[in-house]
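Enquirer: The structures come next, written out as structure tokens.
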Structure P
Amino acid sequence: MLVSGVDKFVFSRPDDAQWNFQAGQYMIFHIPQGTEHAARRQYSIASTPSEKRYLEFIIGYIPKGIASTYLPLMKIGDLLTMQGPAGVFIHRPSPRPAIYLATGTGIAPMFSMISDKLADQSFTQNIYLYWGLRYYNDIYYLDYLINLKNKYPQRFEFCICLSRETDIEAKVKKEHIPFCTCGHVNTGVEMMLQKIQKTHKEFDYYLCGSMIVVESLRVYCADKGVVKEQVAFEKFTF
């Protein structure tokens, strides 16, 4: 378990050498339901397409949820039927830098997308990530993000926005303070834009989180004058 209520799952990739996916896409898990038809659940792939050994998923548990009840009981070597890849949440070609806004486990496809684009030598735009969580203790994969920042110091910036914390210096380890702030993800965006003296309309936006959060962020972007063609999000169907 990564943190309370959030787990990482690693599955082997399909045997078909031609099978692949685009960073940001998801797989449909078929969760066995005894004699009934399997329940289908959609989970974004957190690993990159260049990782040929396995598929990694970051999954948040829902109390008494079908998948949340079944998945923790799986053992090494167990099989699970999946369908995919699917989804339209992929990085679009653009001359503009990108701002990624994620909340909770909505960070999963962004790990894949950001790592994939930064490793692409033909991709030269800057990437800014703002990840919303409630508390400092909810953070995971922080070392991974710091390593990305250190590897691509001129092209990648990130900030973890803690909505329920009020005193960063009192709650956050000293070495992590530069990567955290209080407030929601839009707080981090506003601070960054003010610092570099840019406007919202000069960026592309990638949104991932609950449906309510994504809708709220879409409204935020629209209110700032960002046209819908510069905003991408996943259209989960169930």
Structure Q
Amino acid sequence: MPTSAPFISAISLKREAVPSFTEYPFSIPAIRHLRTLTLPGPVTFLVGENGSGKSTLLEGVAVAAGFNAEGGSRNFRFSTRESHSRLHEYLRLTRPPGRPRDGYFLRAESFFNVATAAEERYGVLDAYGGRSLHEQSHGESFMALVLERLHGNGLYLFDEPEAALSPTRQMSLIAAMHDLVTRGSQFIVATHSPILLGYPGATIYLFTEDKVAQVPYTETEHYVITRSFLNNPEGMLRELLADPPEDEPA
């Protein structure tokens, strides 16, 4: 397996240029504390609670790398609604020599818009297997993108790709990612999936209220809670669903 990130080796916040750390998105705690994230390998995961800043950072990296804010390849230039932040203007991407031959930014929340643009605006359905993405389930269209459109030697940024995927499909996604990694690709993925996080050798950054820090897979909340639940579902459910004490409001 490749051990070096071929296209982006570090992400830095140009802190000296930030107008104010009290303004969005710089007011997000993890962004406010951000300095430099190194990407030593071909697969990097960003994890944290909703609102922690992981998707905001991924979006900023995507736009800084030349992708459309709503997703797609670098050739996609459309806007359904201007909602992205200015974070990309304040990010510095360290890029070793060599440029990707392929690239894609996948956002679960706006993939419908990308699918519409692919079909109606750009007429590139053949690149996605030839079948309308809107005539497939959400999960099927995601996998059609990964299996048909992505060719390798590429920079791929995924924001919560597990949103439409069953556990079996998530494992299929890991296999597809690995195939693309062996063909010289790099992935940066924001996720909540303990299955995807298990990709061997991946770098995992945890976004918290205090900082962004690298953590091992087995110390992520996703792994710990999922393992605890599967080892003792009855006990955890009993605790979760227990009636509150009488002196506490329901």
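What follows is calculated from the coordinates using simple rules that are stated; it is not laboratory data. What you are looking at is a predicted structure, and each value in this text was computed from that prediction instead of being measured. Cβ atoms are built from the backbone, for glycine too; each structure is taken alone.
Enquirer: A value of 25 was derived for relative contact order in percent (Cα under 8 Å, 6 or more apart); which structure in P, Q was it taken from? Please list the in-between numbers first.
Expert: Details: P: 19; Q: 25.
Computed on structure Q.
Enquirer: Identify the structure, out of P, Q, from whose coordinates FRET efficiency 1/(1 + (r/R0)^6) of positions 115 and 163 (r between Cβ atoms, R0 = 30 Å, to 0.05) was calculated to give 0.75.
Expert: P
Enquirer: For Cα Rg over 2.2 N^0.38 Å, for residues 35-138 alone, find whichever of P, Q sits highest and give me its label.
Expert: On the way: P: 1.27; Q: 1.17.
Comparing P, Q, the top value of Cα Rg over 2.2 N^0.38 Å, for residues 35-138 alone belongs to P.
Enquirer: Thinking of P, Q, which structure, once distance in nm of label points 7 Å out along Cα→Cβ at positions 99 and 171 is computed, gives back 2.3?
Expert: Values: P: 2.3; Q: 4.0.
Matching structure: P.
Enquirer: While we're here: Suppose you compute volume of the Cα convex hull per residue in Å³ for every structure in P, Q: which one lands on 160? Don't skip to the end; give the middle numbers.
Expert: On the way: P: 142; Q: 160.
Comparing all candidates, it corresponds to Q.
Enquirer: If distance in nm of label points 7 Å out along Cα→Cβ at positions 75 and 211 comes out at 4.4 when worked out from the coordinates, which of P, Q was used? Before the final figure, lay out the partial values.
Expert: Details: P: 3.8; Q: 4.4.
It was calculated from structure Q.
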